[in-house]
Structure I
Amino acid sequence: MLEDVVVVGYKKEIKSNISSAISTVKAENINQLPLSGLDQALQGQAAGVQVTQTTGAPGDDIAVRIRGAGTLGSNNPLYIIDGVPTTGNINMFSISDIESIEILKDAASASIYGSRSANGVIVITTKKGKKGAPTFNFDSYYGIQEANRLPELLNTEDYLLIRNEAINNANSLRDPIRQLDTYDLAILDTLGNVNWLDQVFNPAPTQRYSLSASGGGDHGNFYLLGEYSSQEGVFKKQKYDKYLLRFNGDIGTKRFKVGNNISFSYTDRDVINSSGDGGGPGNELSGIRYALIAAPVFPIYDQNGNYINTSASLGDPTLYGDGNANPLAFIDATDWTVQRYRFFGNVFAEYKILDNLTFRTNLGADILFQDETIFKERLSAAIYDPTSLNRGNVTDRTMIWNNTLDYSTSIGASNDHNVSLLLGMEAIDNRTDYLGASARNFS
């Protein structure tokens, strides 16, 4: 293990020559994991690295923390993928095309990236072709996910008993005009008896299929990957689809070579908000919240088989408490999609000036297009009123150009002293454009 080669920045080193805190995650440790995103693959793979998914919804961004939170602002690490830096999410990449991941934890190992490395650096190297006849590899998995340890909700009879007990205890403290009515259990047959968590949580399939080809000769090599993955949410109407193409290759001689590492990905995500309560700007209403507080006495459908949206048409609204909305109607009234297109990669040229002196120039790009649509159909005066449509488009473009001159040699009678010198420059240009529009009062 001490002879392993690790990427420590703009160059590679032998592990035994490094005193910094660096953790390495090898491809064989993550390739078979049933995951949809690369960021999830870091969980449990290295000490001091905490991976948290805020909601558990498919495609939701992952929070990665190296040695804890260090600031009130963004605590995201800096990712370096084949020499191209990014601070965006990495769930659009595939675990199938990863060769190795190096996690630079301390200031000594990360300092070469300046202030961007304050929250740690994760260096990711993708697979390359190797000399030999072309080889093909097909990977697939299919699985079922299910929500676990959900709270146990009251049925209608228990709900009425607890409600009557609460009213009997509280009415003496209330204004006589606002006192609530208790109900005899004889009305059970006239009410619904719904376990709302059973209605909104379902077993959900998840799958991934990838096909790769690689090979090479004396003067070049190639690696090509195509992948499709899909994950349905355990909560109704949540889904995440991802399509990925990658091409890595290089050609040249021992003295000079050129190459590229390029990927294109497209993701399509269906969203039902599963956190928050709608109380505040940017805080959407939560489907899970409505499922937890909806009373079991609330029927799902009317006599014509249509959703009963709210309890307003069901007589005494106090019988239904705060859960006055039909969770299934709420889900049906929400149409929220997020589509992302991402081009990520670089082209490079490398020239060996001397046996121990190498010049490398690298031009990289990270271009993201995002299209988000939220259509909310009116349910009541308190929920999605009025019917509205919101559209947002984001274009985020980052261009990177770096050049390095790397010199290394061994001196002494037994070559037991190593000298290494790296000289370089890097320029980064970023531009983000956002356009949003909304309309209200649809019929």
Structure II
Amino acid sequence: MQLFWILLCLAAGLLPVSAAPGNETVLVTVDPKRTEGISRLTLGVTHTRYSLDTGGDTEAIGRAKALLSAASRYQNVHIMGWGTMNPNPAPGVYDWESLDRRMEMVRSMKTVPVITLCAAPDWMKGGEAGKTDWSKIETAPLPEHYADFAALAKKVAQRYPDVRYFQVWNEFKGFWNPAQNNWDGEKYTQMYNLVYDALKSVNAAIKVGGPYLVVEGTGSGKGDSWATEKPIRARQWEVLDYWLKHKRGADFLVLDRSVRSFHDKNSYTIDELMALTRTFGDVARQMRKKTSLPLWWAEYYGGLPKDTKPEVIAALHASLLAHMARSGASAALLWQPMDTGEVDHALFTDVRQPGGGRPLPYYRIFKTFHDHFAAGTRLRRTISSSPDIEALSSDKNLLLINKRAAAVVVQTGSARTTLAPYEVRLLSIARATR
């Protein structure tokens, strides 16, 4: 494949004739005459159990808020669980204290609030009114209470009129159909439609998204596990096709994915996982053939082994964001921006710890995409002679991503740049193509 691209570039006059397979120098060429597309990518975060409203040093919280407001547009919260209490513990009874506090936190950073309508109060799931069993947070409402959940969604929209973006439910929690060995797209869509109508009745300008499905399949083909098949798998198309056909309406499509599928029990090297970041682009392009709805990644993960070095995590996520931008994704919400031990991709240190609220290695890359490759940025056609040295360019900047564990020399025009192992570097186009 590397030879194919080099020969193609030679034929197009984009590479110097001296370039040859086996040369240690990686050639990256930016074509000023061809546009690869226009970025639609807008970045955001999802706050979970511990965040900037759950205690910490005042100065640390201030630092973290400044970091988030400078690098993200969307900030998402759930109505129940993941940091908020039960907002509707019994029919006609409401407790907004924790959700109010979290929404105030989001507003204080002057970003765009997003609400995920999940989870449901116990009395909608067959539990006792007035009590909350948190072990059943992933249980869906019973069909006879779908209308009650929609009514709660309406109350939420009325209470927070500044919120224009709502995601309906989370990862099909509680909607598994064992008889079909698949997620129950029909029941989910029944609930979704009621919620959609309820939200639009409050304000037609509200943007509603679903189905928030986890896209399974690592795409490695390793072993004989279904979990390693290429995404999107047939049974997931059944769910997606049903929702697309029967939804009352939608303003954006919501998906969720990890490089290594959550059900894939195989071990992968860092090199293998780095090579699979392209699946995010593959999924987006498949969805584009089905619908023109803007694509939101509600969650995205690297699937790297535990104790992976921060610079490796940062490089892998830079590749993920580059594939999202190239494939036309509209939003990417990072699950938990604070380093609480829940995820390996946090943006800043825990504000509950001394000296917290400091940027982590991934933050610089996150902010680079926010500042230089945000929605509306023209992407130039860019070709790398090596699949593990990725490049993304705009009219002003060239981003180089070294996915190798070794240093590498990259030549762009007459300029030569040495990238350290897993280094991600932003260059000006003027310098890179001189």
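Just checking, which of I, II has the largest value of FRET efficiency 1/(1 + (r/R0)^6) of positions 112 and 288 (r between Cβ atoms, R0 = 25 Å, to 0.05)? Write down the numbers at each step before the final one.
Numbers: I: 0.05; II: 0.55.
Of structures I, II, the maximum of FRET efficiency 1/(1 + (r/R0)^6) of positions 112 and 288 (r between Cβ atoms, R0 = 25 Å, to 0.05) occurs in II.
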Consider the structures I, II: one of them gives -9500 for helix-only ellipticity at 222 nm (-39500 (n - 2.57) for each DSSP H run of 4 or more, over all residues; to 500) as calculated from the coordinates. Say which.
II
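If you rank structures I, II by distance in nm of label points 7 Å out along Cα→Cβ at positions 128 and 408, which sits at the top with the largest value?
If we compare distance in nm of label points 7 Å out along Cα→Cβ at positions 128 and 408 over I, II, the biggest value is for II.
Among the shown structures I, II, from which was the value 98, 41, 38 of Cα extents along the principal axes in Å calculated? All intermediate terms of the calculation are to be shown ahead of the outcome.
On the way: I: 98, 41, 38; II: 75, 51, 41.
Attributed to the structure labelled I.
Using the calculated result 11 for relative contact order in percent (Cα under 8 Å, 6 or more apart), pick out the matching structure from I, II.
Values: I: 11; II: 21.
So the calculation was done on I.
No value in this document is a laboratory result; all are computed from the given coordinates. Keep in mind that what you see is a predicted model, and the values were worked out from it rather than measured. Cβ atoms are built from the backbone, for glycine too; each structure is taken alone.
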